[in-house]
Structure I
Amino acid sequence: MNDLANEFMNTSPDSSQRIDFNTPVLLRKRRTRALKDRMARWYVSIGGLAVLATITLIFFYLAYVVMPIFSGADLTAHKAQQPAWLADQGAPLMLAVEEQNKVAMRLNSNGHVQFFKLKDSALLNSIDLPIPAGVSISSFSEDQPGSRRTVVGLSDGSALVFKQNYAVTYPNNVKTITPVIQYPFGEEPIKLDPQGRALEHVAVSINGDNVLLTGSTGTELHVLSIVNEENQFTGETSQEQQAVDLPQIAEPIKAMIIDPRQQWLYVFNGKATADVFDLRSKTLNGRYRLLKGDAEVTTVSPLLGGISLLVGDSKGGIAQWFMVRDNDGKSVLTHIRGFQMKDSPITQFMPEERRKGFMAMDSQGNLGLFHSTAHRTLLIDPVAKGASVAALSPRANRVLIESGGQLQTFKVDNPHPEVSWSSLWGKVWYESYDEPKYIWQSTSANSDFEPKLSLAPLTFGTLKAAFYAMLLAAPLAICAAIYTAYFMAPAMRGKIKPVIELMEALPTVILGFFAGLFLAPYVEGHLPGIFSLLLLTPIGVLVAAFLWSRLPERIRLVVPEGWEAALLIPVILLIGTVSLSMSGHMENWFFGGDMRSWLSNDLGIAFDQRNALVVGLAMGFAVIPNIYSIAEDAVFSVPKSLTFGSLALGATPWQTLTRVVILTASPGIFSALMIGMGRAVGETMIVLMATGNTPIMDMNIFEGLRTLAANVAVEMPESEVGSSHYRILFLSALVLLSFTFVMNTLAEVIRTRLRKKYASL
């Protein structure tokens, strides 16, 4: 080209009129254009890299928030104290720590209660329990975790119940904690054994005004029911005591636990046997073997809430048991899960007061930290030499241990014990459930609630909603896109496509509002009509097309080519009108006047008003414009040369469509489906307002659901920043983002392969 240009210029009749391309103006323009090109290139590059960096930062931020929930626990030892007052006291029976980790309590075998500062072990107060002269403590037991109530069994067959309390005052604006001992039933011990024998084991349960006291001597069981009644006129309180007769135990009793609802009494006897008594019917529910082999039960304790029992054995094993209804409806004591500490006998349990976690001590001074629901062992560390007595603070962030005449405090860092991969994605056997299940229930009104944090039902609900939405949207959108781009007249396409794309501008909150308040009750009241409409619409369209093809050609030619679709408008309106108007009659003819009851009673299919069918209809309507617009552009962009060439070779329009056009447009169609799928997965407002937000795993189209996005929207404002619940919601967002990222990546890979495969057409 340069040679031709030079030749042309040299052969020009007037060489003095040659164009000079190196003038200052042209050079300045070229430099300006080159600068603009470089700036545009840099601008586009920086913008693209910024988008990638933003997405990467979002991933890293979500991971940063989520990662702490999978970390273990830490134990930090403080300097051991050996106060002088400790040497003059008897052997320790129990320790306790108050809420603020400022004051601790120690009960010794002589019946003395010492309150001391946790920081330096300085003695604050010493109180003698009102035990009669010549009588000693023969046993003791604590009530449910967090109650601060303790019962001591005495050598004269009586029991004394006391409660530790801490009064907080601010004299001179200085916070002062004053420990006191209270006696809920008076300072006079309550007689349990009429013969005056020492109580080897005791237990207490207080449920409102009802009190149950139990004690044992050898194989004999003593149960006393105390009812406090208040006179409404005088305000005086009276007590009514009544002995409860239960079947006798065959073997020596080791321990007793009373259910906080006072329904069950668990009596551990022999080597590894538990007798469970029904306190309401005063009968023996059953005798259960707790351990296999030659292992023996060494200690037992209730977990927070009193539903679960912790059983420690002589070989370092820990088992969780609670009552479960069998197939016959009978409650049986069932082994739920187990933990293994080391090989030494378990000597003490310390249940947490706010979570379903617990600590355990063995005879070698090892301390273990566990969580029952997550089935998680967080740490096992040696903290003392030999047997010791320990206490866990109410906030589970301090441990006080007395061993060898020393007091030592440990700081516990265990912020998220209730989370594990098995609890997030596997079936978990929760308290009061008959079997392991997938459940999401993050909060409750009571403090002994067991959080149920399974993401499985939320993920299932997300996929379920997307599946039913795509089941409606994908066929309609793809078929409409193909017809609009290939068969429809250009003038009609110019009207139809903008209208469908305009549907995308409709706010999803409006769609959700409409679906929840109007569509859901309407579908419930017109179920036969809705299903008739879904079934008869495609059949009616095919019948109308068949009849149209059988009309004389002179009639068919009246309608311009590409405008035939307009004839389907009255057909669809007629089918819809007939289906919905006949809904009530069909319900009376075939379903006894109530299709919902027929589904529930005759077929056993549960029905919720806001269900997956409503979500499919509403969210399918919202997804159709996305899929349609991209797919229609892909089909319309197929070169006309391919279409005309196929038709010129004798192929029919249908053959050209199926073997040329769709194959060439398949990358774009697939991209449209994947983008629609991503939109359906991430949709929030429609599923939030059009479903019952019930996190259940059921493919039933008449059941509700809860999605990951809706769950984050509902619960994030109520979650405590930094809590396990808060971080699991971020994990939900991370799962949703990861799923979308994987789907888009997979879609891009498949689209690229399709483009390469059909590029030669």
Structure II
Amino acid sequence: MQRPPQNAEFDLKETSPKIAGSGVITGDKLTCAYDLVEQMQYLYVRVVKAKDLPGKDVTGSCDPYVEVKLGNYKGVTKHFEKKPNPEWDYVFAFSQDRLQSSFVEVVVKDKDVVIDDFIGRILFDLVDVPKRVPPDSPLAPQWYRLEDKRGQKMKHGEIMVAVWKGTQADEAFPDAWHSDAASVGREGITKIRGKVYLSPRLWYVRVNVIECQDLLPSDKGKAPEASVKVILGNQALKTRISPVKGVNPMWNEDLVFVAAEPFEEPLVITVEDKANKDDFMGKCVLPLTSLHRRLDNKAVPSRWHNLEKYAVVEGEKKELKFASRIHLRLSLDGGYHVLEESTHYCSDLRPTSKLLWKSSIGLLELGIISATGLSPMKTRDGRATTDAFCVAKYGPKWVRTRTIIDSFGPKWNEQYTWEVFDPCTMITIGVFDNGQLHGGGKDSRIGKVRIRLSTLETERVYTHSYPLIVLQPSGVKKMGEVQLAVRFSCTSYVNMLSKYSQPMLPKMHYVHPLSVIQMDILRHQATQIVSVRLSRAEPALKKEVVEFMLDVGSHIWSVRRSKANFFRVMNVLSSAVAIGKWFDKICNWKNPITTVLIHVLFVILVLFPELILPTTFLYLFFIGLWRYRWKPRHPPHMDIRLSHADAVGSDELDEEFDTFPTSKGSDTVRMRYDRLRSIGGRIQTVVGDLAAQGERLQALLNWRDPRASALFVTFCLMAAIVLYVTPFQVVALLMGFYVLRHPRFRQKLPALPANFFRRLPAKTDCMI
């Protein structure tokens, strides 16, 4: 079914910013580390310390602080009580686009209850301020004698200051007080600074509960029905009730948890008797640091651990000494990749253990330039406003830009870099409104962008304005646009191409696979651990930001997503339908010339069957070359048509934004509704996976991933040549023997064609 194109308002727009990477910047260029953003000039003032300040109070002491004034802008340091030799080490940054004065004034004052007393000042003419361009060393601060209001040098009092002109490439930029944040105040500066965060390293903790020995139940006249409960932090799992009733139960059951370095919480193992109201029969506490770290599929040795039991005697806990033991096989599995993102949007596929990491294949550089037309997210002082900042996530590295206060068109011009270990990964960029400045509210989501690295050409700078699209209870809405510059540089083209033949996930995922339900539970736990850790940073990367970036809740049932996946499947099948219609026209002689040519081709292939495969591959080769000129020129972005977001009904939106469990109707309706959503969510996932497989098949020749299409087209040409010179019977025999080969000659890892196919891009990354 043909659908009309989406509104141009939601299209991707190519831009031409004045950046060094595009070759259009004029004047002095930034250093190579900042060549994807526009150059911004700042006046920096570093106030280090003061000495021998004269006392202004009755007691002869002073409570000094410093004001840095430049026109209407004024930055203030904190004050020290009764300290004539204070140390501040504070940096102020004034944008040269907003300079309203020809000199900068550094004033030292004495904090007082009513009116602050003037101590002294120094003036700097902006004409004489030197310019610094990294990688030059920082400008050394100097001592300056303070002057009074008449400009006369004072007998006592000096201040150490450095003043220079620079750009956002200066290392003082991230921690500086900026003139555009004057309304925030000194206390709120830490909440708007840009920072780099690292996700904690996550491990799978595998607990194989084998058996227990000599349990002591409270009711000795009744055989215990033993079950083992394992707790790690806020994660708790139980084994089934042992099929062996008695004091020596057996399970041989695996329980898997997620743990983060550093390992702060122990593993708590409890044996309970289900036949006697979960009677406590023993406990064992083990630190994670004592567990064996497994990097491959080798067997982990099992060990017996003593169980502790307590009894309450006269209100006090007393340990009972007895010989109950539990047999466990424990390991920290570092050969897996602990997923915190959906596999469709994954940005890192390496195993946990660094010993298994391979060298990087390239470098990803992202320039976050600006945003335009942002929607107002809150009201302050009776007017609408937005305090916007960006967050980018790739691999374990998260970056956060500084917050631009009260602007619907913020300019960040910040650049960040990541090492790339796999081209078939994705970077996610989100735009948020800072809610921590006044009242400590939540950070509101404005929109996000996903960019798959495999769809980018190497060494090319992509400069585009991406629409920020969100789905709200009232419908789909464009919240503004964010302007980005992206460059993917390759250090080894051969190593990058070899990635297409390797398994997507580490070897342990195929040798000892985890079930789909286990993966869902473990991913949820990993997301919670990451959000808690990052929310403890300063400034905090709050839970709502992390969950939005990691697409938490995307698996919940929604009629809109199901419709979108259905249309994706129909789009994939439309090619087969078109071929069927074309063949029907051939059979009905709608075009006699074409029909005659098909008859000739059919006779040739029947008489010479060895030409079938080479002709097919040659045909695919020419189709690939023909479609090269229509390959996508822009990175993928959110597609509201593909997401079926523009045609969703109000009732469907009400269902999608409903809470889970539902808040609609009675208890019975709630139970049925939740069950329907749970089943529908699985169907939705299966349909989406089917659509992704078909889209990957289309990606072989549509040059969405130029490297993969180049590999496939080259393979088609080579296969055509080989098959032309090789008898068809030999090829058929070899293929038949290969398909029917003995299990001894098979391996658990996926075959090379399967690995290549799974790495092809689908349209999942364009889904909202």
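Bear in mind that the values in this text are calculations on the coordinates, not laboratory data. Worth saying up front: this structure is predicted, and the values here are computed from it rather than measured. Cβ atoms are built from the backbone, for glycine too; each structure is taken alone.
Points to keep in mind about this one:
- Calculating Kirkwood radius over Cα pairs in Å for structures I, II picks out I as the one with the greatest value.
- Between structures I, II, the calculation of distance in nm of label points 7 Å out along Cα→Cβ at positions 183 and 295 yields its largest number for II.
- Label whose coordinates, when distance in nm of label points 7 Å out along Cα→Cβ at positions 327 and 543 is calculated, return 5.0 (choices I, II): I
- Answer label among I, II for the case where helix-only ellipticity at 222 nm (-39500 (n - 2.57) for each DSSP H run of 4 or more, over all residues; to 500), calculated from the coordinates, equals -7500: II
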